[in-house]
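Multiple structures are listed underneath, in structure tokens.
Nothing in this text is a laboratory measurement; each read-out follows from the coordinates by a stated rule. Remember, predicted model here, so these are calculated numbers, not experimental data. Cβ atoms are built from the backbone, for glycine too; each structure is taken alone.
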Structure I
């Protein structure tokens with residue numbers, strides 16, 4: 001009898017791999033609400049920094065190691081892994097889940113043949129966050145649609161290195177999803193591409209030269225010291241402590257730079273990501289999402305958790321505990337019709353405009369591209385190529401090599417990899 005009772009109440013333990021961003025940390029704190037409603041499910045969190053997470057979950061799913069029951073993955077991995085049969089289609093999220101409420105641009109990036117393979121926890125584009133007080137002091141007005149020339153000039157004017165205020169903070173940490181993501185959108189605005197129609201890399205072209213030169217010069221002139229080590233979290237900490245005049249990064253940062261941990265919360269303004277020669281795809285499109293590996297033995301419990309963490313009810317839970325401004329943004333259309341959210345989130349309009357105007361198909365760019373993706377190329381080889389190329393960009397920023405040398409090495413890295421993979425005949 002005792003043995004039967006123990007079996008009936010056996011716990012299922014879900015191991016979830018996630019990124020150490022603020023919204024995920026908040027989700028972990030609220031997990032008790034899920035386990036209270038599901039006493040037979042226990043949740044074990046494995047939290048990692050962005051580059052490490054990508055490496056670990058890719059290795060785990062490719063080798064079918066089965067360490068994790070739920071993976072935090074993004075718009076890059078989902079379509080590639082779904083086509084390989086590595087992810088479970090999410091068709092059991094419950095009658096009240098309302099898949100049709102997911103923002104179309106986000107939903108399509110996480111779907112293959114109309115089936116959702118990961119549920120978006122939060123969606124994002126990129127935008128400018130800036131200090132209105134420093135702009136006023138310098139006699140500057142942020143245009144509705146700034147250019148990189150304006151940003152470079154403004155950054156120099158509001159920099160006060162003695163006072164430890166730097167005009168601009170940008171990602172410098174190497175990684176395809178760190179400095180690679182930022183610099184690819186900047187390059188898009190100058191008409192650059194990773195590959196031409198025949199999959200030949202284009203780092204030896206004038207567009208990438210202009211992009212990397214502008215970036216390195218601006219950061220040397222107006223950026224913080226040690227910028228080649230700074231990713232999203234490092235720049236967030238700098239901005240919150242009042243050390244950045246401008247920060248161009250993920251729209252999801254908006255609630256943190258205006259939140260209680262920010263010393264400059266009441267001085268933050270928002271604007272569209274800068275244009276170069278074009279505004280097309282000058283801002284990225286991403287969704288940190290929860291997916292279930294197809295080898296999981298705990299699919300039913302995992303789907304329950306994924307449904308809970310990405311539901312409207314979870315949004316309401318965060319709002320009740322932390323306030324509407326702090327709910328996960330960028331996934332549901334209904335959030336952007338919610339009067340309470342719009343009132344609490346001065347960044348809401350800029351966020352949804354940026355998300356809806358990013359175009360992963362790359363239609364309408366000045367040159368046609370053989371790949372899908374705004375800040376990445378959605379091919380399996382991109383992860384390795386992008387990480388190595390990101391290391392060259394970081395080396396140029398750190399002054400370890402010239403912009404020309406970094407781009408020449410990037411061209412060699414990408415050409416070798418694309419030839420080996422059979423793209424280049």
Structure II
């Protein structure tokens with residue numbers, strides 16, 4: 001038996017004990033995990049320092065190094081996140097629907113854990129604690145495969161968390177790291193029957209690899225090519241404020257805006273305000289001919305306004321870059337979004353209720369926003385308290401995946417001797 005299959009087998013065995021655990025036991029484990037992180041902060045930060053040094057030596061961009069780096073305050077934030085999870089409602093056992101059939105059978109559909117969840121993710125080691133906590137609270141054993149760039153950080157965090165759950169009376173194997181090279185990861189992706197679901201968190205390449213090569217069911221999480229469409233009936237000052245927040249408040253995340261669409265009727269007036277403001281904020285605008293022409297008029301020497309390619313309109317930049325186009329009308333915006341959107345989050349800015357209704361009906365994304373920033377597509381902002389990622393698929397879970405989305409359901413049927421005739 002290979003090492004990976006043995007890890008999966010141990011996770012399956014541990015999942016039975018976790019599925020039967022009470023909310024009190026799970027919450028006690030989460031508090032123990034939080035305390036253990038704080039008690040072992042120095043050990044975790046030292047391990048992380050080795051990863052950071054290796055990343056810098058390899059020439060990793062500083063923006064990526066920052067996402068990789070841990071310090072005492074970031075470890076404390078990880079611990080606080082686990083404590084917040086303990087305060088959330090346990091989804092396991094919730095009755096989704098229930099009624100008595102005409103033949104007297106009592107039927108209930110109840111939430112149950114998936115069983116064993118594999119998370120394959122990149123860069124940020126805080127995901128290790130977040131994913132472990134969310135899976136534990138929802139009753140799932142978790143297999144954690146982070147990137148090699150964070151290998152020492154992730155190993156230190158997993159060791160600390162495993163010791164903590166044992167103290168709380170749960171098997172250590174409800175939390176396991178997955179070691180090894182790409183061949184080992186491929187073995188994890190093909191452990192159907194031992195692993196119930198895989199969730200990739202990272203860039204488009206990682207997600208596509210997992211979707212293409214896995215025989216285990218996959219929940220895709222969000223590549224975010226998010227759009228802001230400024231309608232003919234928009235409040236242009238409000239539109240500019242929302243656009244700047246959507247793009248610049250935190251450009252490296254999946255719910256940041258990556259594309260601007262402007263109705264032709266308001267393009268001259270809006271772009272005269274928006275392009276200088278974007279350039280002042282450090283944004284490079286990759287525009288269609290109308291955007292480039294407008295930029296030449298309102299930005300000195302066309303600074304930071306460049307011609308867009310088709311690849312630009314489909315890009316998730318995760319940086320201070322923005323594609324932009326002028327569209328003839330709302331239907332043109334919808335057509336553009338249907339062609340290029342990743343179905344994560346798309347927003348309309350308008351004072352027209354009819355335009356808002358049409359946009360909401362026509363745009364098929366996990367989140368469709370009216371007169372607000374795309375940055376609100378987030379489990380915490382939605383009031384879920386925690387999320388495992390943003391799902392852009394249409395099966396089971398869509399949008400921010402909170403605790404209920406980390407469960408399946410089963411039917412409980414209670415009778416008094418009924419037989420089918």
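Using Rg/Rh (Cα atoms, Kirkwood Rh) as the calculated read-out, with 0.98 as its value, let me know the right label among I, II. Going through each structure in turn, the value belongs to I. A value of 48, 46, 33 for Cα extents along the principal axes in Å, for residues 225-392 alone, calculated from one of I, II, originates in structure I. Ranked by relative contact order in percent (Cα under 8 Å, 6 or more apart), structures I, II are led by I, which has the greatest value.
With mean count of other Cβ atoms within 10 Å over residues 65-72 coming out at 21.0, pick the structure among I, II it was computed from. Derived from I, not from the others.
Taking Cα Rg over 2.2 N^0.38 Å, for residues 57-136 alone as the criterion, the largest value within structures I, II is that of II. Out of I, II, which structure matches 1.43 when Cα Rg over 2.2 N^0.38 Å, for residues 289-368 alone is calculated? Derived from I, not from the others. Given a value of 19.9 for Kirkwood radius over Cα pairs in Å, for residues 129-320 alone, calculated from one of I, II, which structure does it belong to? Only structure II yields this read-out.
Here distance in nm of label points 7 Å out along Cα→Cβ at positions 217 and 249 was derived from just one of the structures I, II, and that gives 3.4; the source is II.
In terms of mean count of other Cβ atoms within 10 Å over residues 41-48, the structure with the greatest value among I, II is II.
Tell me which of I, II gives 18.6 when you compute mean count of other Cβ atoms within 10 Å over residues 313-320. Checking each candidate, the match is II. Structures I, II were compared on mean count of other Cβ atoms within 10 Å over residues 97-104, and the highest value belongs to I.
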